[in-house]
Structure 1
Amino acid sequence: MPGLTPPTGDRCRLEEFTRCSDSLLWKLMMSFYDRNGVESWSQGIVPHFITCNAFIGRAYAKVLLGFLHDCTCANSKIPLNKTEPLYIIELGAGSGKFSFFILQAIKELPEVFEFPAEKVVYVMTDFTWNNLKFWNDHESFRPYLDCGQLDIAIFDAVHDETIRLHHSNVVIGRSTLKNPICVIANYLFDTLCHDIFQIEAGQLKEGLISVGSRNLFETDALDPEIIKRFDNHFTYRVINENYYAESEPEDSCHLRRILRWYRDFFGDASDEASILLPIGALRALRRLTSFSCGRALVLSGDKGNNNHEQFRGLNDPHVAVHGSFSVMVNYHAIGLYCTSRSGFVLHDPQEEASLKVSVLVFTNQEDAVLATFQPSTMGHQSSPFYDLGRVQIHNWVGSDVERLSAARSLAFPNLCRAFSDSITSFGPNDFFVVQKSMKDDTERPTLKAIVALLKLSNWDPDVFYKFRDPILQQVSACTIKLRNDLCRNLPQLWRQHFMLDKNKDVAFEVGRLYYGLRMYQKAIRFYQTSIECSGEHHVTFHNMGLCYYSLSQYQLAFHHFGKALLLKNDYTKARAWQDKLHREKPYQFEDLK
């Protein structure tokens with residue numbers, strides 16, 4: 001069995017050389033998330049802020065809205081049926097924090113969108129029941145679950161043929177949806193199985209992997225700790241473009257076309273390239289689009305590349321370890337797949353980015369817009385073969401494919417505009433860079449700059465928490481106008497709060513801010529919320545005592561200082577305040593001496 005293989009050299013070989021998508025890598029990935037559950041995010045084991053904030057929730061909601069506007073226009077390529085549900089399926093929802101932010105943003109849809117709000121159903125999915133139980137019990141999701149706008153489901157995007165919704169008991173399967181399916185996949189495609197290819201001297205090669213550990217012996221081949229000890233080896237062998245003919249019969253034509261594109265583009269004797277093909281993501285897309293008769297929007301953000309020039313050179317794939325592990329997603333290949341299936345893709349062209357966002361649209365209209373397509377003259381040898389529909393594509397090489405995709409996108413102007421405004425012009429990666437730079441590179445950011453950042457973030461609670469100290473240091477001396485700008489939006493900031501890490505006590509920090517603003521009743525309410533969400537703490541009771549003292553409610557002040565001392569009997573600040581009350585109001589506390 002795996003894990004009992006005798007050591008070879010200075011490593012434990014967990015498996016022989018095998019196709020990457022069939023290797024132990026992906027079983028270890030699933031084992032990691034299954035065993036760690038939501039703690040993968042709540043304990044910071046897996047980085048997640050870049051895709052779990054109010055900014056990206058609003059940005060994605062605007063892109064979805066642009067697509068739906070195009071679907072409701074006259075002569076739409078993908079018309080909507082307003083009597084049927086419109087499902088937005090999030091794959092690998094994980095902690096659920098992103099889901100919460102986009103649900104908050106979708107609340108605004110009824111005001112601007114000509115589609116019944118009650119027909120929009122957001123579905124959070126993952127492959128482990130631990131995560132579903134967390135979502136089901138989370139108070140932030142309760143209003144959405146109760147009204148039917150949210151449902152949850154166990155779903156393995158690579159293997160499962162149907163999605164059974166936990167609350168409504170609806171089963172989504174092949175051709176069951178009357179409206180296009182909308183899919184969201186953030187930091188998911190990099191965790192699904194990939195295959196490895198190289199082009200060298202005009203030949204297409206398959207990469208095989210032997211997963212191993214730096215330990216000489218492993219007792220459990222599915223122990224996620226092995227990820228930290230990876231010692232993987234690779235070897236390559238020549239194949240032909242019919243590589244997927246048997247394993248992926250439904251998509252073999254599209255996959256052959258993709259492999260041929262890379263072979264042709266990098267086929268010169270002097271060219272060489274290393275390519276990861278996200279076969280797990282493509283399987284998931286095939287299955288999900290089958291639910292809605294081939295009509296879909298897919299919005300995905302991940303660490304990856306959409307520029308094929310990045311693939312030049314012969315290199316083994318880089319496996320990045322960060323608690324779990326990930327690889328670079330080949331969004332260029334995903335775009336080729338979508339275009340081959342009569343769709344189009346919009347990529348964010350920014351190359352220096354931790355998060356690359358792309359949107360795919362599958363129309364199920366194989367002759368859509370192809371009449372406008374005129375193949376260009378390419379320096380590479382062309383590879384003519386037929387589309388699955390009625391139209392021949394003469395040159396499936398180079399920029400011809402990009403031109404075809406761009407031509408099809410013209411039928412969706414609102415989507416293109418929303419993607420440009422919310423992703424390309426200034427998107428989630430840009431926001432992440434700005435807030436990180438202000439935090440790490442600015443010694444003392446001004447309150448005015450912090451308020452501007454909070455406004456840009458859509459009043460994200462994590463951004464507030466990161467800058468809580470400079471806010472508190474400056475708020476008492478700032479202008480009335482700036483103070484009003486901050487206070488006016490604190491209720492919205494709190495509405496955006498999603499409890500995940502109890503050690504990140506946002507309610508306590510909002511209470512401190514209100515205390516600094518001398519808004520003592522509001523401060524008390526947030527200190528009470530802090531106790532409810534994060535548990536009792538002596539400093540919280542002490543601060544409540546200060547609020548009551550400032551409100552001249554001395555008995556309550558004394559009582560809360562006493563509660564602080566019960567939790568920490570040597571807490572000198574609370575003891576000093578009790579002594580102060582005894583001196584100032586002895587007649588009120590004679591029975592407490």
Structure 2
Amino acid sequence: MTISFQNQVAVVTGAGGGLGRTYALMLASKGAQVVVNDFGGSVKGDLNSNSGATRPADKVVSEIIASGGIAIANYDSVENGSKIIETAIKSFGKIDILINNAGILRDVSFGKMTEKDFDLIMEIHLKGTYNCCKAAWPHMQKQNYGRIIVTSSAAGLFGNFGQVNYSSAKSSLLGFGKSLAFEGARKNIFVNCIAPLAGTRMTETIMSKDLVDALRPQYVTPVVCYLVSKNCKENGSVFEIGAGWVAKVRHERSPGYFFPLNFSPENVETHWNEVINFSNTKKNTYPETLNDSITLVLDQVMNKSNNENHPQANEINSSKIFKMMDSYLKAYPKEGKAIVNKIGCIFDFNIKTSEVTPPNYFYRIDLKNGNGSIKEGPLDGADASFTLSDRTFVDMTTGKANPRMSVQKGLIKVKGNMSAMMKFNNSIFPRITEELLAMNTDDAILAYTQGTNQTSNSSLKETSNSSSKETSNSPKESMIVKLKQYDLKCGPIIENIMNQIEMSSVQKKLEKVNFIYQLDLLKSQGAKPISFTLDLKSKPPVGYFGSPTKFDTLFTLTDENFYNIMTGKLNPQTAFIQGKMKIKGSMAAAMKFTPNLFSYDSKI
């Protein structure tokens with residue numbers, strides 16, 4: 001696809017020579033109207049005193065005009081960035097592209113570096129970039145479009161001897177550019193950082209002539225021109241460029257080591273090699289955002305807190321189900337005997353806490369002997385054994401997942417007699433419901449065995465049919481009735497979510513989230529929570545009042561704070577930090593539940 005800058009206005013700082021000149025020439029050759037900025041100073045930032053000489057910016061403008069392009073010169077220092085942008089607005093009426101290229105060098109070892117050496121580098125590179133971006137920003141926001149290049153350096157990425165000042169400025173620009181990219185994204189303003197390696201007036205002081213010749217600025221220019229084009233959707237990235245080579249740079253983090261909170265310096269020394277070890281590439285992570293960076297630590301903190309404050313949370317739902325089944329067989333021996341006569345098999349279940357961990361819970365359902373029984377394992381002699389996660393077992397026994405399909409998907413590993421395996425399904429025992437699993441174990445067993453949830457086999461079909469009529473024929477109507485009963489301020493938000501999860505465009509977006517969220521909404525601090533579940537793992541997604549069998553993340557907050565978060569009046573991270581929202585479970589999942597998952601009518 002042809003890249004064109006027709007009807008676009010570009011500002012290039014430090015464009016009197018080197019990289020800036022090649023940027024300006026190529027942009028103009030592809031139709032851009034260019035403001036060629038150059039202060040006309042020396043590499044060290046001193047103004048050239050030869051008043052009779054043609055200024056560098058004028059030379060480049062002449063080249064552009066001679067080639068049939070449109071350009072105008074500007075001679076301001078980036079210290080006066082607003083005047084540079086003003087030239088673009090007055091001359092061409094707008095600004096679409098800003099390439100922050102101007103820079104100087106004052107290389108000297110740290111011991112000999114003066115405060116002026118440090119301050120001037122920071123003023124030109126960091127503050128100069130800020131000045132130009134600050135002046136261009138409102139124009140780009142107003143037109144909902146902009147492309148900005150921030151120029152860093154390998155010295156900013158890795159440091160370099162004799163360049164503490166320069167490295168500091170260039171490293172600061174990485175943070176500047178990445179943060180600006182987040183703010184600009186919603187207005188179609190994309191900001192990228194480059195670390196160019198080119199033979200220019202600045203680099204020839206530290207490179208050999210042969211190397212300078214090999215690293216011509218022209219080998220960087222096509223990449224920069226692509227990054228500032230409408231065709232490019234890259235945003236917030238860092239690229240090393242030189243000699244026709246281009247590479248994206250990212251952070252890599254070792255798996256690290258988590259110490260107990262009472263750890264000592266001696267403990268750190270003992271495990272130091274684990275801290276700095278990158279060899280386990282499968283466990284290394286590559287954070288791209290602040291959220292990515294803090295998720296791992298917060299997950300550990302949250303899990304520790306949850307285990308301390310909610311000791312029952314250590315019991316998996318599968319364990320609760322086996323206990324309910326066992327109590328049922330003991331409470332109803334005749335029904336148990338009928339099941340044994342019908343099934344005649346022994347099933348072993350090896351339960352994992354997650355898809356990636358080995359089994360650590362073992363149960364046997366004996367439907368071959370006596371009136372049936374449930375035992376803890378591991379044991380030998382089963383007709384069929386199943387290895388699966390807690391989540392998959394819950395889905396299978398509650399009817400959310402088909403066992404055969406789960407086997408085909410690799411979620412269940414089966415050993416033993418295949419015909420025996422086929423006999424196990426969720427209709428053997430009375431229906432396990434999400435309401436039961438939301439109770440504590442003792443209450444769930446009591447409800448299950450005493451028939452408060454229609455748990456006998458004879459009523460199972462009737463219960464299933466009535467439940468189906470109750471929940472599947474008119475879920476929206478039921479939700480609306482409950483919303484009116486609860487009288488929640490966020491009621492319109494929840495109703496809006498329920499409407500949108502039926503839309504294919506929203507469902508496609510939610511596929512990337514794939515988590516189950518429980519919201520415990522309080523009408524006031526200390527009030528009994530109203531639980532709402534948003535299951536984005538289901539296909540299609542579903543929402544309902546009540547607790548899920550197992551959530552990925554639980555949010556506890558007031559009705560009003562949830563309303564404020566979803567309408568943009570309260571930042572979710574601020575709410576968490578200030579204690580206005582408590583989070584239990586996976587912090588990684590929590591980070592994916594953002595207000596912009598759904599759109600809202602302004603009337604809400």
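Just so you know, all these numbers are worked out from the coordinates, no wet-lab data involved. Computed from a predicted structure; not experimentally measured. Cβ atoms are built from the backbone, for glycine too; each structure is taken alone.
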* Given -0.30, -0.71, -0.98, -1.33 for log10 I(q)/I(0) by the Debye sum over Cα atoms at q = 0.09, 0.14, 0.17, 0.22 Å⁻¹, for residues 73-216 alone, calculated: source structure among 1, 2 -> 2
* Top of 1, 2 by distance in nm of label points 7 Å out along Cα→Cβ at positions 353 and 489, largest first -> 2
* Structure fact -> Calculated from one of 1, 2, FRET efficiency 1/(1 + (r/R0)^6) of positions 193 and 409 (r between Cβ atoms, R0 = 35 Å, to 0.05) reads 0.25, and the structure in question is 2
* Asked: Any idea which of 1, 2 comes out highest on relative contact order in percent (Cα under 8 Å, 6 or more apart)?
  -> 1
* To do: Could you figure out which one of 1, 2 the value 1.11 for Rg/Rh (Cα atoms, Kirkwood Rh) was computed from?
  => 2
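When distance in nm of label points 7 Å out along Cα→Cβ at positions 289 and 425 is computed for each of 1, 2, which one produces 3.0?
Only one of 1, 2 returns 3.0 for distance in nm of label points 7 Å out along Cα→Cβ at positions 289 and 425, namely 1.
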